Structure P
Amino acid sequence: MDSVTKRYPDGTVAVDRLSLDIEDGSITVLVGPSGCGKTTTLRMINRMVEPSEGTILLDGADIRQQPVNTLRRSMGYVIQNAGLFQHRTIVDNIATVPRLLGWGKDRARARARELMERVGLDASLAKRYPYQLSGGQQQRVGVARALAADPPVLLMDEPFSAVDPVVRKGLQDELLRIQAELGKTIVFVTHDIDEAVKLGTMVAVLRTGGHLAQYAPPAELLSDPADAFVEDFLGSDRGIRRLSFFPSGALELQTAPVVALDADAGTIAARGSTSGAPYLLVADLDGRPLGWGDPKDLTAGEIEPGRLLSHGRPFVHGKDSLRAALDAAVLSPTGWAVGVDGTGRVVGVVSQQAVGEAIRSAHALDRGGEDARAVR
């Protein structure tokens with residue numbers, strides 16, 4: 001996008017001289033307050049809105065040099081509430097663009113069923129209608145339909161904003177999984193900075209009037225906002241968000257405060273006196289956490305899981321971020337976070353203090369890297 005402007009007849013400027021380079025295979029997120037021109041920018045890419053000035057090049061070719069219908073069919077498009085055809089079955093909704101491109105019905109439906117599996121929809125839903133699906137399922141159908149003709153570019157206009165937070169997280173994770181497999185070039189509009197930071201390879205923050213305030217990778221955006229507007233838009237908790245980019249693998253977990261459900265009296269007494277933790281974490285016989293107990297209240301062979309304090313939400317050591325580890329420690333009634341492996345088995349515990357020390361170390365290393373980059 002080179003100096004792209006959208007000016008309406010009444011003089012309103014929705015987008016003003018916007019220039020962006022969007023890399024192949026990336027997820028570029030447009031984010032900003034209402035009226036900043038993010039949806040207008042997205043729609044100019046497939047000419048649902050025609051630019052007033054400037055040039056949009058796709059692989060070096062001006063998008064205005066090809067028929068508009070051809071351009072639109074070469075791009076997947078996903079909107080809020082999916083925008084499905086209510087009179088068509090799910091399989092035929094997904095097959096819409098291949099059919100418009102001249103595919104036979106059997107081939108188009110076979111492609112649709114393949115994509116249902118890819119986006120996590122059960123094959124039994126193929127002959128249902130949109131009103132028979134949940135909001136999250138309908139959004140998955142919308143993503144599948146956008147991918148049906150295997151377009152190189154996928155445009156997504158606040159596709160997950162109408163679903164509840166739990167479903168939204170699942171859809172975001174599903175999009176990242178699909179992107180890892182397919183490597184599409186995705187332009188994604190949202191007003192949610194958390195969603196932008198989670199999904200974006202690059203994030204473009206727009207201010208009112210369609211002016212570009214900052215264009216950067218999420219970690220850089222959080223650590224070094226360009227100006228007061230960007231800083232205010234990111235919010236007062238941007239430091240917590242930044243922890244999402246620091247891995248938890250460097251945390252040194254302690255195993256001494258962990259005892260099995262069938263631990264004997266000697267083990268309970270020894271762990272209670274030497275672990276340094278005020279409570280002991282009790283794990284079941286498969287190694288999964290059950291809860292925290294005061295060593296004085298744990299009786300060998302008679303530990304009652306129902307009387308233990310909650311262990312909170314564990315984090316996956318080495319996979320989850322320091323943000324997840326800190327959240328686990330804060331949510332724990334004991335102030336200690338439980339680290340588990342990919343199967344949910346306990347690998348150790350860590351205190352809030354130790355997580356705080358790891359955060360300080362991570363910041364110090366990051367500052368060192370920034371200094372080195374500045375010297376180069």
Structure Q
Amino acid sequence: MTTNLLDFDLDGLTAFCERLGEKRFRATQLFRWIHQRGARDFDQMSDLAKSLREKLKVHARIEGLPVVSQHESADGTVKWLFDVGDGNAVESVFIPEDDRGTLCVSSQAGCAVGCRFCSTGHQGFSRNLTTGEILAQLWYAEHMLRERFGTGERVISNVVMMGMGEPLQNYTALVPALRAMLDDHGYGLSRRRVTVSTSGVVPMMDRLAQDCPVALAVSLHAPNDPLRDNLVPLNRKYPIEELLQACLRYLEHAPRDFITFEYCMLDGVNDQAEHARQLIELVRSHGQGKAWCKFNLIPFNPFPASGLLRSPSRQVTEFAKILTDAGIVTTVRKTRGDDIDAACGQLAGDVKDRTRAAERMARQRVIALKPVA
């Protein structure tokens with residue numbers, strides 16, 4: 001069986017070429033053809049020796065993911081559904097803005113964390129994606145968009161690992177994909193412009209800080225453990241104090257001088273003034289007087305199975321003002337692509353659940369979620 005070259009970062013591709021009897025510079029050439037030029041046919045690679053091209057035809061392939069569907073929002077957001085086999089499909093979203101183009105990438109088919117406000121978690125978990133399946137989302141989107149816009153320049157300037165799945169629970173496949181995104185012979189993205197979002201897998205946060213420190217976003221969503229236990233089940237394993245200590249350790253290696261805390265605003269659940277004051281105390285008690293984090297308040301995108309409602313706009317504004325007045329940088333995420341179910345928390349794809357999430361969530365709904373002060 002041939003090897004899919006999208007599964008490799010440059011070091012992995014170098015090792016593959018060495019097994020074919022080729023030198024490192026051939027791997028660099030090949031890497032550029034694949035990622036910078038979007039080539040999938042070895043005969044296109046005119047500066048490779050013919051003997052190498054013939055070897056590659058026998059031993060290798062460049063295989064992306066089949067596109068099941070593409071939807072475009074009125075605001076320019078584009079969502080793709082990619083087939084990853086065995087009845088599973090994952091979603092990726094491109095968000096164009098005046099000063100950047102951001103691609104939201106999936107790392108798993110489904111998600112095992114099961115956050116109450118996330119439709120992916122309600123769908124359950126099937127499997128981890130391979131490095132090639134993670135990179136194929138960027139590879140396809142970048143070169144398809146270049147062709148559409150008729151430009152040889154890079155279209156995607158930012159990548160956020162905020163699609164389906166918990167990236168740090170697929171660590172082995174994630175890190176080579178990140179390295180390919182950062183590599184100057186690949187996509188040449190800045191570490192500041194590649195963000196991994198996590199619900200708080202503390203040991204893997206520490207490993208990422210050593211192996212490939214990119215920007216970090218942490219799904220906090222609550223100011224205390226009882227409430228976060230309910231909203232983010234992983235908190236029962238890695239409670240808030242452990243999570244915040246991991247964040248501070250990560251900052252020693254991070255490309256930015258702050259961690260982003262994501263906070264989904266849920267009506268009557270986590271959006272009260274007292275919750276904001278608790279967040280302020282958390283930040284002040286851990287930052288030693290430094291501005292070490294910022295908050296991104298996210299309007300909840302309701303779906304029936306959640307049993308939750310979006311906080312009113314005025315409540316979000318008042319919540320943000322309390323944080324801002326305390327000197328904490330706070331933004332409210334602009335909802336993009338919600339008319340095509342591409343907004344935050346809406347990505348669900350199509351997953352053959354191996355975790356029986358629907359049954360678990362149904363049992364949880366028997367006990368109504370009560371606000372915790």
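Laid out as a table, the results:
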read-out: At a computed 21, 9, 9 (semi-axes √(5λ) of the Cα gyration tensor in Å, for residues 199-254 alone), which of P, Q; value: Q
read-out: Of the structures P, Q, the one that 18 was derived from, the read-out being relative contact order in percent (Cα under 8 Å, 6 or more apart); value: Q
read-out: Which of P, Q leads on distance in nm of label points 7 Å out along Cα→Cβ at positions 239 and 327, largest value; value: Q
read-out: Origin of the derived value 18.6 (mean count of other Cβ atoms within 10 Å over residues 223-230; candidates P, Q); value: Q
read-out: Answer label among P, Q for the case where Rg/Rh (Cα atoms, Kirkwood Rh), calculated from the coordinates, equals 0.99; value: Q
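Bear in mind these aren't lab numbers, they're just calculated from the coordinates by the rules spelled out. Nothing here was measured: the structure is a model prediction, and the numbers come from that model. Cβ atoms are built from the backbone, for glycine too; each structure is taken alone.
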